[in-house]
1. Out of P, Q, choose the structure whose coordinates give semi-axes √(5λ) of the Cα gyration tensor in Å equal to 31, 23, 18 when calculated.
2. Thinking of P, Q, which structure, once distance in nm of label points 7 Å out along Cα→Cβ at positions 48 and 112 is computed, gives back 2.4?
3. Work out the source of -9500 here, i.e. which of P, Q gives that when helix-only ellipticity at 222 nm (-39500 (n - 2.57) for each DSSP H run of 4 or more, over all residues; to 500) is computed.
4. Identify the structure, out of P, Q, from whose coordinates relative contact order in percent (Cα under 8 Å, 6 or more apart) was calculated to give 17.
5. For mean count of other Cβ atoms within 10 Å over residues 152-159, find whichever of P, Q sits highest and give me its label.
6. Going by FRET efficiency 1/(1 + (r/R0)^6) of positions 16 and 192 (r between Cβ atoms, R0 = 41 Å, to 0.05), which of structures P, Q comes out largest?
Structure P
Amino acid sequence: MADEIELKLALGAEAPEALRRHPHLAGLTPALTRLGNTYYDTPEGDLEQARMALRLRRAGDRLLQTLKTRGQGGGGLSTRGEWEWEVPGPGLDLRGLAALPPMAERDPGLLERLVPRFATDFMRETWWLEEDGLSVELALDLGEIRAGGQAVAIRELELELKAGDPTALWALADALADTVALRASDTSKAARGGALLGSGWTLPEGTGAAAWLHRASMALDALADTGQDAWRDEARRAFQRLSELGDDALDDEALRDDARGLAEALGAETWLTPAFGRRMLRLARRLPGDIDLA
């Protein structure tokens, strides 16, 4: 078992090409891998309700089984428990799954009811940045999530810490946001697949500064997948509420200005810009990441 520490960033339509041209990556040749993933759960969605995700991933001639547990964090940064191992296939390794700690308290009969629920298919471009004890994997994923006869686009960048100080992920994201239209995203591919499959989108309550930012981030994720302007309105209200808090976490007037600026920017048709991303990253970096994530 390992803790996966990553910063997830959703990208604008033109952002992948801008990313490839960024000074941090220009001149570097990424590794290209097509990843086909099938996610499993019971018909009732027991794993989704426990905020766990189980998948089989085809990567070249290897088949990998992965279990991830609920995340902790916010503003795009998350820490999750992750178990991954190679399996012979073609189906799940139920014996190996049953031996994992997260499954110890589950009804043993749950394993027999696991079925394929949805799939993701995407091309991953991977760069490695290593310097002064820091090692970060940058993974650009472009493809789609398919569930229930529907599909939504995957266009995201994951900055995964392999070694070093997690705060370095913020510095790297800030540098990328100089020229790349991106924003923090709190919703995993598994949670997006569950929403597409029929569970729908439910926003968390705004109970404090970090929670309001999380609510805004999830509303933007829902907007991206549904195209429904009601989610844009929810995000705008969440950012506006954040700007009005008399919270110690927002003791800097510049942060309130950022929250107000994000709310105002959502009134424009083209709102996801590098400036939007920098504002959202500043807020996410300063607010405590103590939210339970899907």
Structure Q
Amino acid sequence: MLIARSIAELRQHLAPSQRPAFVPTMGNLHAGHIKLIERARPQGDLTVASIFVNRLQFLPHEDFDSYPRTWEADCAKLEAAGCDVVFAPRETDLYPQPQTVKVQADPSLGDILEGEFRPGFFTGVSTVVMKLFSSVFSGKAHGVAVFGKKDYQQLMVIRQMVAQFALPIEVIGVDTCRAEDGLALSSRNGYLSERERAEALQLSLALRALGRDALATADALAKHLPALEAKAIDNLRQRGWQPDYLTVRRRHDLQTPQAGDALVVLGAAKLGTTRLIDNFEI
């Protein structure tokens, strides 16, 4: 497995490839990340993963400085999974100048849900992903990028960006990887205490219950949905959570659903000091 620190070094390693398959990560890898690598491998002629904790997508009060960095363990996992190249730039390698040119997500998609509670988040995500794409796929006729569906809204933002900029990249979404009890795997799960880890499953249970209630009132969903969402939020709050949103949206644009729309249930809530997200397509 080759390791590249600079964009020039990465492009040198990728020169023989005609169709790279790319998995961007922030490191601290778990089984969900490895599932993305395994999905990517047969899609291209060379598999690339990036490890970069992107300052642009963290708000000032968030955990950029304390975000877990587990370099040696990450490399061992990637090599065992068959990754060919790891791109691990320093901040000065990826942003040699202050990144004043940024990619702004469509506000109708990027300023709701996660974008409402983490303003600027999708600008940071879109900007770093565009820069990683330009580093990995420069000069390539085709490429593949693989993302997890746990970050459902992020996947939609990236797909829209790729479509509108006519990038020659196929974006593949992979189902959320879960622990045996159903908790969505996340690098931030490591912040949870033993008691919080046992409680954390309640977010996914609350979303499943909200989904069942939504399907039960599908013929008049728009009428009943505000009350159903308020009930789900209140139930979680009574357990000691601090919910940002628990909501049902239509899948294709995350707007308020109407009868007959394909649906997705999404939620974000803080348990103690740890903010967790999850979703289910229903």
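All of the numbers you see were taken from the coordinates with simple rules; none came from a lab. This is a predicted model, so every value here is computed, not measured. Cβ atoms are built from the backbone, for glycine too; each structure is taken alone.
1. Numbers: P: 31, 23, 18; Q: 33, 21, 18.
The structure behind it is P.
2. Values: P: 2.4; Q: 3.3.
Label of the originating structure: P.
3. On the way: P: -9500; Q: -12000.
Of the options listed, only P reproduces it.
4. Numbers: P: 23; Q: 17.
Label of the originating structure: Q.
5. Details: P: 19.8; Q: 22.4.
With respect to mean count of other Cβ atoms within 10 Å over residues 152-159, the highest-scoring structure among P, Q is Q.
6. On the way: P: 1.00; Q: 0.45.
Structure P comes out on top.
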